[in-house]
Each structure stands twice: as C-alpha cells, then as structure tokens.
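Below are structures written as structure tokens.
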Structure P
Amino acid sequence: MPDTRHTRLLIIGSGPAGYSAAVYGARALLDPILIQGLQPGGQLTTTTEVENWPGDTEIQGPDLMVRMEAHARAMGTEILQDYIAELDLSRRPFTAISDSGQRYTADALILATGAQAKWLGLPSEEAFKGFGVSACATCDGFFYRGQEIVVIGGGNTAVEEALFLTRFASKVTLVHRRDTLRAEKILQERLFNNPKIHPLWHHQLDEVLGSDMPRGVEAVRVRDVRTGAVTEIPAEGVFVAIGHAPATSLVTDQLETHMGGYVKVRPGTTETSVPGVFAAGDVTDHVYRQAITSAGMGCMAALDAERFLAEHTADTAHAAE
C-alpha cells in the first residue's frame, strides 16, 4: 500500500481555478500538490475558440489550459494525473485517497472540481449515450459531417455547441422550451445569422429514436410545451447542452451547499463551512461561471489558504510530526 504523503496545501481540480490556485500557492512557498481529476484542464479542454480571456483576442481552450498547467509546474507545483475518490474533512490534517490508492494528508485544501454536464434523464437519452447522444460538440462533432443534428438548450452552452456543429453538420436544429435565448447577445446574433441553424421554439425533447443494429440515432421526438403536439425530427446526432451541475460528490454532507448544490463560501472569501477548506471556480460559482472569474477565485483561495496556514502555524507543525 502506498505511503501517506503530507502536504501543506492540496488542490483538487485542474481548471482555471485549480491552476491559478497552484501558481499562487507555489509562489507562497506552500509546496502545493494538485490532483488533476478525470478531466485534466476542466471544461475549457472541450471548448474551441475562447474570445474573452484578457490578453488573447482568441485562443483555443485546450491551448490555454496547457499554458496554465505549464505555468503552475514552473512555479513549483507538483501536478499528478489521478483523481480523488474519497475525502475526509472531519479533522485536520484532512485526508484524501486517490483512485490509485495513494493517501494524502493536507493542512489546507482547495476544492476546484468544477462542474459536470447536465442530462435530461430520459431512458432513451441514456440508451444512446456514445451512440449519437453527446454533451460535448468539440469531442464528437467531427463524426457528423454532412448530417442533421439536434441541439437541446437555450443558454451559452447550447448556442456555442450549435455554432460549432455548423462546421460539420448540414443542418442544426436548436430545440428550446421558450421563445427567447438566455445566451449572450453576441452569441445570439451569430446564431440567428447562421443559415444552417434552425431554432425550434416552445419545444422539449421527449424521446431519442434510433436502431440497435448497429446502435445509432435516427430521429428525435419533440413535444410542443403549449399544445402537447408531438413532432419527429430526423437527426443522426443529439447534443444535450442544458448547462452544468457543480461536481460536489466528494463533499456531500461534509460542506454546506446552496443554490442546488454549489459549495457555499463566506461572502468576500473562498472560505467554506469547514475551516481550512476553500472552494473556487464553478464548484461554488452559480452566478458568473466564467474562466476569468474562476481563475480569480483560484487566486483568492490560495491567498486565503496562505493566511489560514500562517495563523495555524502551531497546529500545522504538530500535525506534520
């Protein structure tokens, strides 16, 4: 069994929040260890053009995350390709056990696990996941060259997915429950000006239709939320883009949450309900959910952790003995 490793600062998650926390934590000489998780780089690794990162008029999401990881490493952060399967926040030092079996103890911890794609929960959606149903256009859009695709949703995620998929698809139908979009105005303008995208208002997805041999999507059944009328739309691909939910399974019943599961922090800080545990990025942010705000919160979390550790020097020294 691997030996227990102790660190002053453990960072769980590797999106903009995690890597920014790592840079600031390393600069504070806290010798942080960062565990990347199941999706190193977070949601930006599934994004193409990023146009709102200050200093870069346009940059590819994966490229930005590669740069951030390299920066964190250069500052002295130890970055490990693993994910935490168990977490005990009941006492300090906190204990984390990775999927590989490695045990870590930490005097302070930053939770930057981000968010995960939401699904509709339909049996047919589940049946065709990976066989025509996806939540990641940049991952799977290439497979639908010249085909008809349906996108479900009305926020930034849905509009960005629809616009990206026009590179490959012959037609993209955007299905939305309302008759207005929640997406940013500039994204809406691009969508309405794209001849390949056809919005279908006041409709919801009822069922994904397809075959089993070979397994694949052939159409979707949608329902008018006003009249109940049902329509079938031919489609080889269905992209569910209804947003994301905070990845808080590790801290369920350990940290106080609110607003549907987001980790609650004390206003103006990244302090959670457990002293010494800090949260940053989409796991706690139910309002902004931007890469730049996540990075800013990562900075805040590292500075909060640095102050916490300075104020608990005696406890830290005792715990490390």
Structure Q
Amino acid sequence: MKKDNKKVIYWLLTGCVLIFTMVIVGGITRLTHSGLSISNYKLISGTIPPLNELEWHDAFELYKQYPEYQKLNKHFDLQDFKDIYFWEWLHRVLGRFIGLVFLIPFIYFLIRKQLTKPTIKKTIILLCLGSFQGFLGWYMVKSGLVDNPDVSHYRLAAHLTTAFITFAYTFWVALDLIFSDKKVTNITFRNLVRFGLLILLLQIIYGAFVAGLDAGFIHNHWPLMNESQFMHNTVYIEQTPIYKNFIEGKSGVQFVHRILAYIVVLTILIIWRKGRKLKLNKHQKNGINLLLIMVGVQFLLGVLTLLLHVPVWLGVAHQVGAFVLLSIMTFTLHRFSK
C-alpha cells in the first residue's frame, strides 16, 4: 500500500478536529470556572465519573478541602458541584481520547509500513507535543489547589498555547501530505506571513493572560479603555516595577491585548495588499482573502466580548475565532513555503 496515503491524511485531520473540539470545551471549562472541580488526577479510573449519590458525595467532600470551595463557593450545593464537574470531566476525557486517536493509528500505520520516514519523525513530535500538553494541564490545575483558588495565568497560557501549536503542527503535517508541490514563490512575502504568524501567537498568549486574570471584566469600553479618557489613567498601575503591570496586572494585560489586536489587523492588511500584487495560485488567493475576512470577524468578536462583559458563549466564540484565524494563517504560510 502507498505510504502517506489518504488514510494517514484523514487520521491527521481527525486529530485537528478533535483538538479544535478540545479547545472549545477547554474555553467553556475556563469561563464557567469549572477547572478546579476535580482535584485529583487518575489516568484510567478518572475516565469514569461518579455513578451514584455516595460517589458524588465523596467527590464533593474532596472538592470542599480545597481553596476554591473554601474561599469562593461555600454556597455551592451538590447540584452546583455537578454542573462544574461535568465540564472539567469532559475536558479530561476528551484529552485522553485524543491521545488514543493519535497513538493507536500511529502504531497501526507503523506496523503496516504506511508512513514515510519524514512523516514518522513529524508524528513522533506530535505525540511529544500531545504528552506535554497533558502534563501542562495537570501542572496548571495544581497551581489553583494551594492557596489562591485560581490557576496561574502563566500556566494557563502555556497550556492553551501548546494546544494551538499542536493543532497548527498537526495541520501542517497533513498539508505536507495533501500538497506535494510546495515551492517558494516569494521569500520576502513568505517571511511577512511568518511574522504575521508570530504576532498572532503572541496575541494568543496574551488572550490566555486576559482569560487567566479575568481581565476582560474591566475596561468594558471601546475604542477607549475608559468611558471618557484616552491616555490619562488608561492603564491602572497595580504593581511595581511597572513592567509587571503588562504581564501580571489585569489592566496592563488587557491594554497589551488591545494593542496587539491592532497590530494583528494591520499585519494581515499588509499581507493582503502585498499578496494581491503577486501572481498567486488559487490556494494562495483563498488564503490571503480568508485571512482578511477572519481577522475582521475576530476583531469584532473581541470588541463585543468586552462590551458585553464576557458572556460565556461570546468568550468561547472569540477563542474559536482565534483558532480559525491560526488555521488560515497556517494554511497560507504553507502555501508560500518550500
């Protein structure tokens, strides 16, 4: 049988869809404050949720031992606990399922010799990224079980960004198999798209900072951060030294996220305008046109999320928009690469 065949491509694209789903569920988990509902980690037995009232009682009693219940959720009854438990359980089970979807077909294709050596190497990298992602999830939750009933925004950013990178790389490997005619049409333009990808990843990191610090619940105005002020008291100075306000302060982090949004939009506008002047094939044209459309949609979602004080559905839609934008950027870069 031919190596790197359609089955391999479908396998990789299925992985992309599952990671996409995982990010959506993760976003809901974060926005519903469900992420600390399961305080222990059991790789095998943890896939089965409590099945009777006694097991639910034991799980709830365990939750009561940690800061989130003691400092924030003492008003919770068992039904409240069940509601937040569901999203964290689903998130973890989906993560385990994705691991199996990547590992079992990989072993099958390896035994059947349906993978080329380059694809084997790339797939091993994917498996390592997936394992690292699982570790980061545990490491993130651990940070919210000590004193502060919230996870570290740095660890949240690492967990979310790794998920985005894992998706982008999986998609890239699939594109390598779908398109075998890669060639550089314009090195300068390719480097511009690379820059756009880097800026977008930085924006995704700051989006995770905003989520981790709940920074979207302040400065709920646009285009100004405050209702009638532009520069005066735009950013609240919450910490010293000053630079910490832009990596740990709610106001400063939101400010950077806003500025990066404008930079992302401007960069994609430049990509689109310069790209129109080049001799492009169908896929390249589609890539830059979709980039322009999606960055407009994503910018609008970001503004609405702020103005409406981060409703769950809109927060998730904004995160999904970032995912779609990264997908299009990855596709576009692939079509301008070797």
Structure R
Amino acid sequence: MSNESSIPTNTSPAACIQRLVDEVSAVFIGKEEVVANAVLALVCGGHVLIEDVPGLGKTLLAKALARALQADFKRVQFTADLLPSDVTGVTMYSQDTHQFTFRPGPLFSNIVLADEINRATPRTQSSLLEAMEEGSVTVDGIRHALPSPFFVIATQNPVELEGTYPLPFAQMDRFMVRLSIGYLDRANEIRLLRQQQEHNPLEEIRPTLTCEQLEEIRHAVRHVTVDESLAGYLVDIVNATRKTDGLEYGASPRGSLDLQRFSQAAALLDGRDYVIPDDIKRAARLILPHRLIIRKGTRSVSLNATDVIDRVLESIAVPV
C-alpha cells in the first residue's frame, strides 16, 4: 500500500464504512469481524470496551483507526494512582497573565485508548462518565466541549484480578459494545510474523476517511428506516431482559437506543436504508450482554449474559 491519500469522494456511506474496515483489517490481521463491529460502534457515535488477555493488539486497533481517519489519538494508562485531573485536565494559575487557564488532559482527542481501565479507582473511572455520554467534561464548574468525533476504546483484562476495580454498572452501560478479540489461528499468526518482520504495519495505513466524512456517515445512520413493527420487536427484546429469571437488572433505555442505532449502522454497511430483523439480532448479541446483571445465588450456575440474550431472541416472535 502506498502512503498517498486515497480519501473517497462521492462514495456511498456503505462503501466508505467498508473501506475503513478493509484498511484497518489489513493491519489488524485475521479479525475482520472485530474490526467491523468496532467501526460500526464508531459510526454510531458509541464507545467500545475490549475485554481480553494482553498482547492481542488492542492498542494496534485503536492506532490503526486513528490513522485511517487522520484523527488525533491519545493513550491513557489507567493505574491505581491516576487522578481524574490526569484524564480530564486541570485549571492552573499563570504567573505571567495572573489568570487561571485550563490545561486539557488526554481526553481531549478524537480517539482515546483507556488502557486497563479497571486498574484505576472508581473515582478516576467516573471521570469518563460525562465525557462518554455528553461529549464534554466539567472542571471547576466550567464545561469544556470535547472534539468531535470523540471515541473511547477501553480495555480490561479478565485474568489479572489483583489490583483491579470492577467497572460500575453506570460505566458499563455507557459502552455501546463489548468485544473480545481472541487468539489468531495458525495461518494468520504466520502472516502476522511475516508482516511485522521488517517494518511497522501502521506505517502503511492510508487515509481512508476524514472526521468530517465520518460525521456525514453518522448523519446517514440516523436516517436508516426502522419500521414500526421492528421498533416493537426491539423493545420486546429489551423488555424481556428485565423480566428474565436469574437477572437482577435488565438492559436500560440507553441500551434500547444503542440497539437501534447499531442495527441502523449494520443495515447501512449492508447497503440498505432500512433495518431487518437480522440486523437487530446481530446487534443484540453485542449491545446487551454487558448491560445485564446476573442475580447472586441464582440456581443456574452456568447462566451467563450471552446465553440469556440467545434465549430471549429465541423466545420473541420475529415480525413478518
């Protein structure tokens, strides 16, 4: 691949999204579905939580997306001694001007990688709540707007339990999707070795979209048609999670909104301007499981959130 700009003009939103997926997948080898789901969350205006073991390329994925979008990128390593002001920024007094000025933190970027987010204290984790929901932060009573687009990719390690703080329910609910990367198969791991033997593959990422074009695609996503019957189907799925035995809490209304938006983006990527039931089913398995809380002491030891969603999808009649 050359390094010359190849930003498409007069191209359909579906083609633009696919070009972005293809460009990132050329570097993030063997995981096109993961890339596609991350890109769909991006074009929806959502955020992504990646839960997996170290060394699978989570940072590579975030950097590749930033390069393909020509977007600003910041990485924050979350640790126990990290303070909220280390993330959002701080107001400082200037001896020269005799005024207080705001110094933005790493959160003021288009794409932010919150690495090992569950190693920070709940107080520091909460510094992301306003940013992820409203696209702004408030410091010393003054609201500061974040750049647009603003996209958080957070990671947490499920195997290293010592020194971690579980993400609160309110924080989990602000992530549109939770993804797991998984190990490469033998053939793709050999490709990875060959690809990185002589150079950094990130250097080959071509500009694929601009942030302005991404905003246009987000506008197009909102105008994908969701039939009244499918809106009812979507709500029935979410309501079923609130009535399922073994669950303490089901999905929130924010989950319903994210489910609709992701379904619209999936339809757009498939070249349609209308949602079908399969779009909602695909989205439900990504949008809903991490928003459910399994009741303590439930009789079904093997019960997990993904199984719950599969059972719900089987139990709800699909509109014709």
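Since every read-out is calculated from the coordinates, none of them should be taken as a lab result. Keep in mind that what you see is a predicted model, and the values were worked out from it rather than measured. Cβ atoms are built from the backbone, for glycine too; each structure is taken alone.
Quick look at the values:
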quantity: Origin of the value 4.2, where distance in nm of label points 7 Å out along Cα→Cβ at positions 216 and 248 was derived from one of P, Q, R; calculated: P
quantity: Given 3.5 for distance in nm of label points 7 Å out along Cα→Cβ at positions 80 and 176, calculated: source structure among P, Q, R; calculated: R
quantity: Among P, Q, R, structure where helix-only ellipticity at 222 nm (-39500 (n - 2.57) for each DSSP H run of 4 or more, over all residues; to 500) as derived comes to -7500; calculated: P
quantity: Origin of the derived value 1.00 (Rg/Rh (Cα atoms, Kirkwood Rh); candidates P, Q, R); calculated: Q
